[in-house]
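Read through the structures below before going on.
Taken together, the values in this text are just the output of simple stated rules run on the coordinates, not laboratory data. Here the structure is a predicted model, which means the values were calculated and not measured. Cβ atoms are built from the backbone, for glycine too; each structure is taken alone.
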Structure 1
Amino acid sequence: MTAVHATPKGIPPMPERNPKALRAAIAEHAPALLPDFDRAWRRDIADAYDLAPVPAFLARWWGEFALARDPELDARVTDLEDRAAEATDTATARALLEEAAHLRREASKAEPGQ
């Protein structure tokens, strides 16, 4: 893994795009995610005879780390999702979830080093 330095906003950059580098970045900068990452790895990949699931696994956890490394963005997405769960009408809930999904997608577009 390349050296990880904090960005000017204090947000660590994304690691190299591979499971080992991603796991190390999660362990260092978002350790609360590590048990779920390891559990998912063991369940989905570790005993697999087919490596086809690796890109989907990496994409999912890339997005999770991209969000978790930015506490403000993570809190905003969590707030949107919580508000959607409490919404009394479907249009409001849908709009809140769409905004949260948009933020998740944008975060997951981060490239290594960004």
Structure 2
Amino acid sequence: MQNYKDLRVWSKSHELTLKIYKVTKDFPKDELYSLTNQIRRASSSIPANIAEGCGKNTSNDFAKYLNISLGSANETEYFILLSKDLGYLSIEDYEISNKLVNEVKAMLILLIQKVRTSQT
């Protein structure tokens, strides 16, 4: 369908994933297989589903994968909040990560609308 690397939302979500990996490297070791793993999986699911959707043959399939990415973005947003509230993220890292995830969510919503409009 198209090259996912050409999409700004993919680039921004990849940036978010890199940020999440960076800020979670110092999470407590007892969180390695729980919160650390969950937030990393949720954030990496965003660009991964965008990439997978770009490989599909129809706009309907692409929109489906973008919706999955949006769900993962919402999940990531919650884990960022939880990490801050548990004291694992500094206020600065929280604000940067939260801003990034909200930018990704807004971009995904616009792209989903665009893809759905092009189907009609």
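Assorted remarks:
- Test item: distance in nm of label points 7 Å out along Cα→Cβ at positions 21 and 45 calculated as 1.3, pick one of 1, 2: 1
- Which of 1, 2 leads on FRET efficiency 1/(1 + (r/R0)^6) of positions 13 and 53 (r between Cβ atoms, R0 = 30 Å, to 0.05), largest value: 2
- Among 1, 2, structure where helix-only ellipticity at 222 nm (-39500 (n - 2.57) for each DSSP H run of 4 or more, over all residues; to 500) as derived comes to -27000: 2
- Structure from which 1.09 was derived, Cα Rg over 2.2 N^0.38 Å, options 1, 2: 2
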